[in-house]
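What follows is calculated from the coordinates using simple rules that are stated; it is not laboratory data. Because the structure is a prediction, the values reported are computed rather than measured. Cβ atoms are built from the backbone, for glycine too; each structure is taken alone.
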Structure I
Amino acid sequence: MIEIIFQKNEDAKDFYQYLQLYLASSAFSNNILHFEDQHIVKMKIEPNGEKYVEIVKEAFYQFIIKSKQDHWFRRILAEQYYYEDEEEQQQILEIIHSILEGSRKDLAVFVSELNVENNLKTAISQIFQENIAFSFDSFVKFRMRPLMDQMAKFVEISIDEYKMEQEYQMFIQTLRDFLSNRAAKLNQIHLLMDDGIHFFDDQFYEIKRSDLLRMIDRKLLFNHPVYVDSVTIAPLLSIAPTSIYLYAEDREQPLVRTIHNIFEERLIFVPIEKFYECKRQFSFIADEKI
């Protein structure tokens, strides 16, 4: 017999539903009992019922991951870091999940020594036996204490990333406001990112670096000395072109994303090969005129 006692009936009910889901096609599902008034879920395990124990353990794991984990992350956010706003919590949770799911390798390096999935499964395996009774809340309080510390580390890293993203968005908005108040010095710029960064005018003549430097509004560098890139962003903002044709292989590189976020509707992405094709055409026309 396996008996799990819950303090909250909603937890008992959720776990019971997970068990039913995982054992729906099994005769063992008839051996599950849910006592709502006592917040208890019981499972009668027959001799040689090891495979059912493994299914119960997996259902228990899924119940924790899908029904409880986000609640615990939110509690850490509120109690340890004072993030009580639900929208802010949700944005930080999305960062946490992106790390757990492996899509944020830049942040995963900070928790590379932590493995929440394996550690949770180990804790579950240690407490589950064929005949056992335990309190879910005691399991969380004592067996999962090291895991909660690990979860707090994920929260800490995600909060730092969240703050950086908020600062970045404020920075982008500040530059967009600066841009909205400027008249265009050139209507069109062709920006080539291929073996360096090169600016060209609407006739595909390269704009010299010295000329770009003269165009830069010094207020930009004075007000944002750390964040504004004097090679690319500052000249673009100072020129404030109506259209920017951007030729780049990797649209996801940070500089390209920043340019896109600032200039948005003014930006047109074009394949690099198209730049060289257009430049040859303009060169040919210029030669014909000569």
Structure II
Amino acid sequence: MSVAAVGALVACSADGTEGEGAPEQSLDEDAPLYDELPEEITEAGRITIAMDTHPPYRTIEESGDITGIDPDLQAALSEQLGVPFEPETTSGLDAMLTGMLSGRFDAFNGPVRVTPERQEDFDTIVWMTTRTSYLYLTEREEDLGDPEALCGARVAGVSGSVTESQLELYTEWCEQEGLEAPEYIGLEDTNATVLAINSDRADFAGTTQAAAIDIQAESPGDYEYIAQSDEQGAGVDQLAMFIPKDSGLAEVMFAAFEEIFANGDYEEVMTDWDIMDTAVEEPVLNPYEEG
């Protein structure tokens, strides 16, 4: 079955109910990994996943349906697991992480950067990488089109996201070059960061490479972006699905990821969204775990 054929499994509205015109969700107890799911998941008949608005990962359409990389990936995973994902919206990374620890959510798929500290509370399944990009208005290219322009500039980003930590490394580069440090403006979601540059509250909107490409495609000619280089501390960040420790879900979810890598569904999703340059060769469970 293709990714598109099981898209109905994740066609939900922002409040966790089915989107307008979406087929009813269903279980598949004959799915390859269904019998390995924790009892709490099979009894609930779903995996509750935290979400926010973060194009192209997740976009809430006027119909209430959720589209993007994340629901397409969830559809492929659901085919292996036999249960649908039920998205629930919340604002801010801290709220999503706290919600998982309190039992409100079973998982969150970010994009969230993996760190050893975060792995103390969560199992992490790495399925992509990224480089931070800094979006700006095309009409300001003469002033903002140079990497040095970020130094001393106002940079909006999602609070607690990879952008915030990456900008700290960019700041070090600015200081080494004898330039002013950028000012970080933490906001709730990607839409708010783009609004910030449109309204001149910020000069740049820091975001993932995939999001920058998507925003450009949605508004041709309106935006350009600067990609953070290795010299500026970019490196390659590992982005992952987060699952609370000891929930019993991480191992079977990882097996589902391994299967969609093997059967081509993962490559199909990454190709469809034109982000193969952020793909990884194989998923990794807890990359910082000792041993």
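What the table shows:
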| item | result |
| --- | --- |
| Identity of the structure behind 19.6 (criterion: Kirkwood radius over Cα pairs in Å, calculated), options I, II | II |
| Source structure (of I, II) for distance in nm of label points 7 Å out along Cα→Cβ at positions 38 and 86, computed value 1.6 | II |
| Label whose coordinates, when helix-only ellipticity at 222 nm (-39500 (n - 2.57) for each DSSP H run of 4 or more, over all residues; to 500) is calculated, return -9000 (choices I, II) | II |
| Which entry (I, II) yields the derived value 1.6 for distance in nm of label points 7 Å out along Cα→Cβ at positions 94 and 118 | II |
| Among I, II, which structure scores highest (criterion: distance in nm of label points 7 Å out along Cα→Cβ at positions 246 and 270) | II |
| Which entry (I, II) yields the derived value 1.4 for distance in nm of label points 7 Å out along Cα→Cβ at positions 158 and 206 | II |
| Relative contact order in percent (Cα under 8 Å, 6 or more apart) - highest-scoring structure of I, II | II |
